[in-house]
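What follows are several structures.
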Structure P
Amino acid sequence: MSRYELKPRPGNGVIKAVVGWDRPLQTFFAQIFTPTDEEPEEGEATIWLGTEPGELLSPEIAIRVVEAYADIPETLAADLAADMNATVGVKDGLHQAAAKRRLFGSIN
């Protein structure tokens with residue numbers, strides 16, 4: 001799994017934006033965090049895509065989710081693609097496969 005925390009743009013109420021690659025789910029993910037009364041500095045994910053297998057199939061899709069809220073480094077799409085490519089051929093461990101079967105009915 002990879003995870004990149006991005007610098008939020010000022011004035012939109014966002015305290016954190018995150019994108020990454022989740023190898024077990026075979027999806028990119030994107031998260032936007034906004035402050036809460038209970039956790040003003042950590043906040044809660046008010047936008048969170050990429051929680052289902054294959055939900056976000058390209059780095060560009062994940063980046064589009066967060067680009068209105070955060071500064072996007074020039075190399076981010078290439079870095080995310082490299083993260084995905086580095087996991088080609090990596091198989092689920094015994095526990096990951098069991099969890100996938102339980103959650104999704106499949107290990108693929």
Structure Q
Amino acid sequence: MLIYKIFRSEEWSALQADGVTQGAPVDIADGFVHFSTAAQAAETAAKHFAGEDGLVLLALEADTLGEDLKWEPSRGGALFPHLYRPLRMDDIAWHEPLPLVGGTHQFPKGIA
């Protein structure tokens with residue numbers, strides 16, 4: 001199962017340069033890296049990245065993250081994946097731009 005992380009361009013650039021990251025400022029503050037499922041990704045983008053362009057969507061295989069990935073309740077009791085270790089470049093299955101078109105983020109087909 002794929003899970004998804006949305007990064008701003010500077011966060012993505014830092015991960016590419018360093019090979020590892022503690023995540024975005026919200027991840028660092030919370031002590032884990034926030035992810036979304038395909039069904040949750042659009043709501044995450046709308047809630048936390050409204051109007052932001054230049055985003056990058058990262059996809060990761062949940063099964064490869066082992067015991068460091070925890071599924072925890074969040075919005076209305078829905079379970080969200082949280083990674084309790086740094087995110088590594090080699091964790092990324094693929095990445096694509098997440099363009100903003102007419103005020104809505106355009107996800108790849110089959111996501112959100």
Check your understanding: 23 is what came out when relative contact order in percent (Cα under 8 Å, 6 or more apart) was calculated for one structure; which of P, Q is it?
Key -> P
Check your understanding: Where does the value 1.7 come from, among P, Q, when distance in nm of label points 7 Å out along Cα→Cβ at positions 67 and 91 is the thing being computed?
Key -> Q
Check your understanding: From P, Q, which structure was distance in nm of label points 7 Å out along Cα→Cβ at positions 27 and 99 = 2.6 calculated on?
Key -> Q
Review point. Where does the value 2, 13, 21, 20, 16, 13, 9, 4, 1, 0 come from, among P, Q, when P(r) over Cα pairs in 5 Å bins from 0, in percent is the thing being computed?
Key: P
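Readers should treat all values here as calculations from the given coordinates under stated rules, not as data from a laboratory. In this text, all values refer to a predicted model and were calculated from it rather than measured experimentally. Cβ atoms are built from the backbone, for glycine too; each structure is taken alone.
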